[in-house]
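Below you'll find a set of structures to go through.
Derivation of every value follows stated rules applied to the coordinates shown; laboratory data play no part. Just so it is clear, the structure is predicted and the values come from calculations on it, not from any experiment. Cβ atoms are built from the backbone, for glycine too; each structure is taken alone.
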Structure I
Amino acid sequence: MIEAEAVSWTYGTNPVIEAVSVTARPGRLLGLIGPNGSGKTTLLRLLYGALRSRTGRVTVDGDELPSLAAREAARRLAVVVQESGGETALTVGEMVLLGRGPHLSTFQRSGAADHAIAARCLARVGASHLGARAFAGLSGGERQRVLIARALAQEATHLLLDEPTNHLDIRYQHEILRLVRDLGTCSIVVLHDLNLAARYCDDLVLLGAGGGVVAAGTVDEVLDPAILEPVYGIGIQRLELQGSIHLLFHPRERQDA
């Protein structure tokens, strides 16, 4: 479980996150949603310790995040961000093997078991054929799948992802999110696509333009047009088909001044 209590962050004099509290529960996928500029990525960074809030606290399974040694934190938290490793000289296989680092001692080299885990993780994201390729030469979608494979190889108990469906075609958007959901770990994902959030998340936190929580709860509770429309500034119709929520969007006509 990851819990944040009243965390905040300010860039210069601009408050981005204001006294936000979040709970990500074991075995469930929590989605962070909201319009551009609402602080989704900033909140995610607070939750895995890349940023440290001056207010409140973040705990992982009851332990305060700053108290965890780096290796212990890496065994608990695996993170997939958008801007990672673009200029590295590593091959794809070597990149995924980096995920085994928290399980090795300082001078220990990866062994056959580690290579087997890395290969299995590449297969899970549909990237086995990329193993010998240079990571820097991959497309954006290929890189994203490899970074997720590296996170899986880490075998952490919590997985945090910042817009993991960016650069992916429709098939892999669904395959990756289904994979994350089915891991059974405590997972947190930043998503822009509300229909993907509806299909794969268990719980949602909706952030508003002011950096605060507008709504939090299950998908059914949060994806209410009465809640969403004022936040996104667009007309929304909710349909339920075969037990799933689908949202249709209707741009509002501009009113002349």
Structure II
Amino acid sequence: MHIISINIFQIAVSALIGAALGSFYACAVFRYINGQTLTNPRRSTCPNCGHTIRWYENIPILSYLLLRGKCSSCKGKISVLYAVIELVSVFWAVLLMITFGPSTQWLVYMFFGGLMIIASFIDLQTFILPDIITIPGSIAAIPCAALLTPVGWEEALLGAGIGGGLFWSLRLLYRGLKGVEGLGLGDVKIMFMIGALAGPQNLPLVITVSAFTGLLAGLIMMLLDREQEYGSMIPFGPFLALGSMLTILYAEPFWNWYLI
């Protein structure tokens, strides 16, 4: 396991960076869903009344709590997903700092973790993993993993090929057997990216964690509403992202424990 000497200052800085990036991620998610771009409109506005969000109303997590999840102008409800996305980003930044310290690995995994956070929350609401995220992410993952992490060129290429190829094969197999799409191309592309970052040796762990958490979420949703077949309506992309993020953080101590 990585043994990194981390001080409170580094934790605090990583949390602040995570919070600031989380605010950007939330903006990107909701603007994509609403058919907007990151530059138009230039300022964030309330989706209910069009009120321009002031800077002190846009402080990550804190503003949502102080405003009690409501617009200061019309008192319309603000989606809790804004705060959830920001909080996820904070946890990701801090856990990466604890695991890897201030390093190139922290930078690489922060970047790709951000892509996966944005893609996951879009997928949860639209059942789409956007090409604008998955394609550039897949292309960039191999050189970044090879040059800036211990994965190396051979394992990055092999992991990407196995990850993407496996899910492409599963997609074709499911469609052949069922006559409908079971996995989208977005899942294939994001697995190409994940495979490059995780390497081939960690792909079984990624897939196992993803499948287990996805199954657990499906069972919980079916129990909450027995009249709806929610289990068949949950996108798999967010669980692939979760599995990869947990693997990046904890694969080394897991294998050390498993091989004892």
Checklist entry - Of the structures labelled I, II, which one yields -23500 when helix-only ellipticity at 222 nm (-39500 (n - 2.57) for each DSSP H run of 4 or more, over all residues; to 500) is computed from its coordinates? => result II
Checklist entry - Comparing relative contact order in percent (Cα under 8 Å, 6 or more apart) across structures I, II, which is largest? => result I
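Quick check on the output: 1.06 is Cα Rg over 2.2 N^0.38 Å, for residues 141-188 alone, derived from one of I, II. Which one produced it?
I
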Next on the checklist: I have 1.1 for distance in nm of label points 7 Å out along Cα→Cβ at positions 165 and 197, calculated from one of the structures I, II. Which structure is it?
Outcome noted: I
Item to check | semi-axes √(5λ) of the Cα gyration tensor in Å, for residues 29-180 alone derived as 25, 21, 13 - corresponding label from I, II | outcome: I
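By the measure distance in nm of label points 7 Å out along Cα→Cβ at positions 101 and 237, tell me the structure among I, II with the highest figure.
I
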